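What follows is a group of structures, each given as structure tokens.
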Structure P
Amino acid sequence: MDGLYIYHDFFLGLESVWDRLKNCGKPIYMYGGGNGGEKILRACNENGICISGIFASDDFSADKSFWGYKVKRLSEIESEAKDLVVVLAFGTDIPEVMERIDRIGKKHELFAPDVSVAGTERFEKKYFMENFRKAAEAYSLLSDSASREVFVDLTAYKITGRLEYLRKAFSTPDESERLLMLGENEIYCDLGAYNGDTVRQFAERTGGRYKKIYAVEPEKRNFQKCVKSCLGFENISFYNAAAWSADGEMLFEGGSGRQARLGSNGRKIPVRSLDSILGGEECTYIKYDVEGADIPSLDGSAFSISGYAPKICCAVYHRCYDYIKIPLHINRLRSGYKFYMRQYPYYPAWETNIFCISGK
């Protein structure tokens, strides 16, 4: 018995975050609100978990309410209950905010449940264990010990909601430079170009020496920022569209942040497959960060991936099981890739990426 199966009993023995919250016997307070808070409150309601109150940072809490709760300061909460449990309900990669969360975690038992950025899914230990074979298959694709350690630590975090497991998985974004080894003849396709930040990073990493850039961004304001910030670049084409499996139109909901995505409401926008954009031409590197549309976008790149084996960086955190499903999906599109998984510092487990490098 090898591979991920050596961790089967370890995972089985971990207490799930929802079981711990249900059985902790302490008052539970949620830190933060917003979309993540709504998902956590729904999950708590479904699991029979009572939330005693909500608090926020001092500069956000004054005279605010959320879901009928008055938003308080932590000092107010601590005056009500000395022995309490904290549930983190927002995401951040700001070091000082992460340090504040760590300080709270030293004083109180703290959890950060893994709920999907896109959709309403949440990570469930029972479902994971029932589908362990698929997880083991994805694990077997990983090409280095660092990736396999990330997978195990990330899974332990997802089951328990405990940040100490997540912190063990952290590495720096500089890792991507070493893995991708970008050269002077790259043809870069940025799917989910946002405001142009990743386009600019690519140009910096290649010293401005590349063949071509394709920047694809659906949200109008972000697209305008992307064009404005990258207009001085040579050989770049901009597409105000969402990456998808085929060309057409779909509804787009939300604003310009993480909650903006293809959905069942909103306004109609163009959607494009990367294969259609490229028209059979070569690409050497594709980045996917498309807010939950990753698998349809990969399908829309099937010809390019199978034909040219480009380097790939794909976000695997928008849905709770993406870190399992997406590597398996890419491997079905083209076998022979080397897979590397990295988790950049972020609470909760956002900024998990899979890097795929052709083994040819």
Structure Q
Amino acid sequence: MKTKIILTAFFTMAILFGLSAQKNDKEWARVYVSGKFGIISKNGNEIVKPEYDMIGKFDKKLAPVIKDGEVFAVNELGQRAPLVPEGKGKAIPYSEDKKWGLKTDKGVILFEPKYDFIGKFDGGKAQVFLGGKIGLIDEKGKELVNTTYNLISDFEKGKAIVLKDTLYGLIDDKGVEIISPVYHLIQRIKSNNYLIMKNGLWGVLNSNGHETVSPKYSAIFRCKDGYKTFLDGKTGMLADDGLLMFEPAYDDVGNKESNVFIITLDGLYGLLNKNGKQILPPTYNFIDKFDGGRAFILKNSLWGLINTDGVELIAPQFNAIEDTKDNCYKVYKDDKQGILNKEGLVIVQPVYHDISIY
């Protein structure tokens, strides 16, 4: 049940990314379907039905929109409002006869009105819209990206995710397609790498747009130590940057503690190091959480102690072990009690019926 809940949350996040989520004070999201844009609330209610050819970014609680060739603005409630064109900067959009052109701040025409709309310049680039498609221009009016795409994300480290019809690709800041739109989802992760989904299977692209992991996993979701991968009922791990740590081979992988992962397979517990290399095969019936580089182990109903290298400091031989406030362990064997130090060496043999540490 826990796994299902986590996966559901992950796919919800993925869907919102694919729909180009944008939040303001009212928490809303722009949605795209069948070539049209709309707005939904955080509860999933339609604020604006998907019937616009374009809905731009929110700025001062207003977003520019295009519908039936007309350009205007909507507020966060989806209500119509006047659109005030950008009037500052090196390049200033202007409109004539329902088309938009570009001029300098000195009034020099860079190009005559030809687009359905020109968005606000950001980082020397502005989105242009024509016939329901989006492109990019620079401040000199040069077209960097043809009006080809339905969505273009913000650029990060010289790359942007694009959507064409229902498929995602990548372009660089010169408008060159690094990856043509072939994926059903692309998500940016650390080091300018990307998670990808194709035909319901997940993989990884590197910063150059090459598949370092071809789409093969049934799911990938974010966890404390990177990304867990799932395939054929088993769990594996990718690092934060999407690099492979280990393939799905275990029933479960715990969080990394003291630079080790506790893993389970067929009901038995083992250890992997911080790089995902197995240092202790699944051997024990239980491995407790590490504390100070040591963890309790259970095997055949008897308790012992291991360190993060998988070395047994105390072989499983006691009915119970517990930490004490005196930085040692009290052990129980049959009906007797003894004391061990943190290295597992016997301080007091288990010969007493009770030991109370003051």
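Some notes on this structure:
- Test item: Rg/Rh (Cα atoms, Kirkwood Rh) calculated as 1.19, pick one of P, Q: Q
- Computed 3.2 for distance in nm of label points 7 Å out along Cα→Cβ at positions 99 and 291 - originating structure among P, Q: P
- Structure (P, Q) behind the derived value 0.85 of FRET efficiency 1/(1 + (r/R0)^6) of positions 179 and 243 (r between Cβ atoms, R0 = 25 Å, to 0.05): Q
- Entry that produces -1500 once helix-only ellipticity at 222 nm (-39500 (n - 2.57) for each DSSP H run of 4 or more, over all residues; to 500) is calculated, selected from P, Q: Q
- Of the structures P, Q, the one that 20.6 was derived from, the read-out being mean count of other Cβ atoms within 10 Å over residues 115-122: Q
- For relative contact order in percent (Cα under 8 Å, 6 or more apart) computed as 5, the structure of P, Q it came from: Q
- Entry that produces 23.2 once mean count of other Cβ atoms within 10 Å over residues 155-162 is calculated, selected from P, Q: P
Where a number appears in this text, it was derived from the coordinates with a stated rule and is not lab data. Model, not experiment: these values are computed from the prediction. Cβ atoms are built from the backbone, for glycine too; each structure is taken alone.
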